[in-house]
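Just below sit the structures, each encoded as structure tokens.
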Structure I
């Protein structure tokens with residue numbers, strides 16, 4: 001646990017993000033050594049002179065033992081890149097957050113997750129659709145991910161809980177600073193059947209600039225993102241952009257061309273998002289119609305010739321989906337569907353940008 005204190009320490013320093021944290025770990029081997037380094041060593045590790053001085057100044061101001069004691073007293077769990085329990089799907093995105101703060105619990109089956117996002121100014125139509133989709137997903141063993149905001153987010157969390165399912169809320173503040181304040185009771189319910197998650201340090205207030213970056217975590221934790229209602233400038237569209245960059249599926253619920261809350265979703269469909277007409281369409285598109293089978297078959301052997309062929313093409317070096325298609329000489333639709341199923345089984349892993357690697361024991365050698 002002592003090592004995690006140093007992750008928290010660097011997380012408290014403005015200017016130390018995922019790239020610089022990775023550089024420090026690569027150079028020093030661990031963040032405890034980096035924390036105890038002098039300015040010249042920090043600069044050798046890639047920090048600017050100004051940032052190195054900022055680290056030294058922070059060390060004088062931050063009492064790591066006191067910070068750690070406060071975190072423990074609040075029952076906050078810390079996950080870093082070094083932890084096996086760090087969400088595997090989030091680990092695959094470009095520049096995943098080095099540290100996550102959790103209240104509640106992230107479990108293995110949360111890898112089967114779908115994000116539901118949308119406007120704060122939800123219409124009766126949007127409310128009904130959100131409730132139906134979230135309830136259906138939760139009832140079928142899919143974890144619902146959202147951002148605890150007013151409107152669509154809160155409705156999605158509430159519907160998932162009511163259906164007896166799991167839900168994850170990703171904050172734009174520290175996990176001890178629930179926002180909006182009227183959702184504190186909802187947050188407590190989520191902690192009991194899921195988790196409240198943030199990459200912002202404990203005590204961070206809900207500043208407006210924090211919310212767009214947190215959306216990359218909402219999409220990063222998920223197989224797909226569903227946008228229910230969104231105006232043309234909605235933050236939900238930022239989540240959809242992150243989802244596209246991360247190779248996630250994007251679904252949008254169509255609405256009236258006259259409704260401001262549907263302009264963003266209709267535009268997403270126009271740009272290529274899949275129109276979501278029923279919750280069952282979502283399950284079918286993601287091949288999640290038999291969740292029980294998926295959860296017990298995550299490390300199964302190839303179930304058909306296509307899976308075996310794809311596994312032969314893949315190795316330990318990342319390969320883009322287009323190159324996989326070329327080498328396998330199969331339609332892109334079949335390759336995409338097969339890769340999705342193989343990822344659910346734990347046979348392949350996406351490492352960002354639609355690049356995949358095989359996940360297998362050294363002795364495994366499959367042939368078609």
Structure II
């Protein structure tokens with residue numbers, strides 16, 4: 001790789017916009033960044049006003065190249081895939097030919113997208129690495145990006161292999177947030193999947209930010225039920241779960257059979273307290289799936305709760321709560337339901353009927 005790596009960021013939604021804007025602002029001279037979006041409105045707004053990023057570090061405006069089609073004749077050391085999961089495979093196919101000989105694509109999506117991209121890559125897993133994003137972002141309007149929480153990245157390969165290229169990737173991403181290189185990306189991915197299946201999906205169904213939702217006991221209980229199913233499937237997959245952000249222990253937070261029957265044990269109170277703390281820390285976080293539905297796009301629920309249902313079926317593990325969440329999100333996308341607390345109440349009643 002060259003001393004000054006070339007980076008292509010594919011997707012200029014919340015994550016991609018904050019990522020590109022921050023790199024343009026703080027990594028100039030160290031890395032060449034180009035943004036790719038197929039959304040003409042976003043491209044026009046950024047061209048006219050720059051990447052406008054606001055959030056934990058105040059407000060900043062930065063400028064850098066943005067294109068609406070893969071640049072002809074270009075070569076990139078890193079292609080950062082920042083689309084929503086339903087678009088990631090098509091996006092990867094459209095830009096794979098732009099990779100430098102020793103380059104790699106980086107999956108920034110929630111879920112388990114690395115395996116999907118590996119299937120389409122000429123060199124498989126050697127050309128694909130993953131980055132678990134531990135911060136949130138949204139795009140209130142084209143070209144305006146809001147970072148909703150602090151955090152960094154956990155990067156690695158799903159096969160656990162060492163990869164000397166990851167040191168360079170860590171250096172590139174460092175201006176955005178602290179970076180940890182792991183040999184257990186699968187464990188980090190599944191732990192984050194458990195969190196997203198609960199937080200993102202319940203945020204979509206409830207139509208509100210995380211802080212507001214987590215003040216309700218029934219929402220916290222639903223989150224625990226969802227994560228318990230994910231942990232059971234991860235264990236069947238022989239995945240060693242990692243703590244999320246170094247603090248949230250998924251093996252601990254999963255409900256025991258006794259806790260599922262209980263309403264007030266000390267351990268259950270502790271788990272509810274943990275979720276209250278998560279809600280307070282990420283109180284401004286808004287579900288990207290909800291934003292996708294509002295924009296008429298396909299929500300990523302099949303890549304979150306749907307992955308759990310699919311993998312659970314392979315192992316004969318029932319996942320009825322995640323299955324119902326998946327069904328409800330699709331109903332929202334079809335406009336058969338409106339997001340709001342009544343949807344969560346109905347889901348809670350459904351879960352109670354299963355026990």
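Readers should treat all values here as calculations from the given coordinates under stated rules, not as data from a laboratory. Please read these numbers as outputs of a predicted model, since none were measured by experiment. Cβ atoms are built from the backbone, for glycine too; each structure is taken alone.
Upon calculation of distance in nm of label points 7 Å out along Cα→Cβ at positions 140 and 260 from the atomic coordinates, which of the structures I, II produces 4.3? Spell out each step's value before the answer.
Working: I: 3.4; II: 4.3.
Corresponding structure: II.
Comparing mean count of other Cβ atoms within 10 Å over residues 196-203 across I, II, which is largest?
On the way: I: 22.2; II: 26.1.
Of structures I, II, the maximum of mean count of other Cβ atoms within 10 Å over residues 196-203 occurs in II.
With distance in nm of label points 7 Å out along Cα→Cβ at positions 52 and 172 derived from the coordinates and found to be 2.8, which of I, II does the value describe?
On the way: I: 3.7; II: 2.8.
Clearly, the read-out refers to II.
Figure out for me which of the structures I, II the number 4, 17, 23, 19, 16, 11, 7, 2 belongs to, where P(r) over Cα pairs in 5 Å bins from 0, in percent, for residues 124-179 alone was derived from the coordinates.
Working: I: 4, 24, 29, 22, 13, 7, 1; II: 4, 17, 23, 19, 16, 11, 7, 2.
Corresponding structure: II.
Tell me which structure, out of I, II, gives 60, 41, 34 once Cα extents along the principal axes in Å is calculated.
It traces back to II.
Quick check for you: by distance in nm of label points 7 Å out along Cα→Cβ at positions 68 and 332, which of I, II is greatest? Don't skip to the end; give the middle numbers.
On the way: I: 5.0; II: 3.0.
Comparing I, II, the top value of distance in nm of label points 7 Å out along Cα→Cβ at positions 68 and 332 belongs to I.
If mean count of other Cβ atoms within 10 Å over residues 36-43 is computed to be 15.0, which of I, II is the source?
Details: I: 15.0; II: 18.5.
Answer for the origin of the read-out: I.
Using distance in nm of label points 7 Å out along Cα→Cβ at positions 60 and 84, single out the structure from I, II with the greatest value. Walk me through the numbers on the way to the answer.
Working: I: 4.3; II: 2.8.
When distance in nm of label points 7 Å out along Cα→Cβ at positions 60 and 84 is calculated for I, II, structure I comes out on top.
For FRET efficiency 1/(1 + (r/R0)^6) of positions 156 and 268 (r between Cβ atoms, R0 = 30 Å, to 0.05), the calculated result is 0.35, so let me know which of I, II that is. Present the calculation step by step, with values, prior to reporting the outcome.
Details: I: 0.95; II: 0.35.
Derived from II, not from the others.
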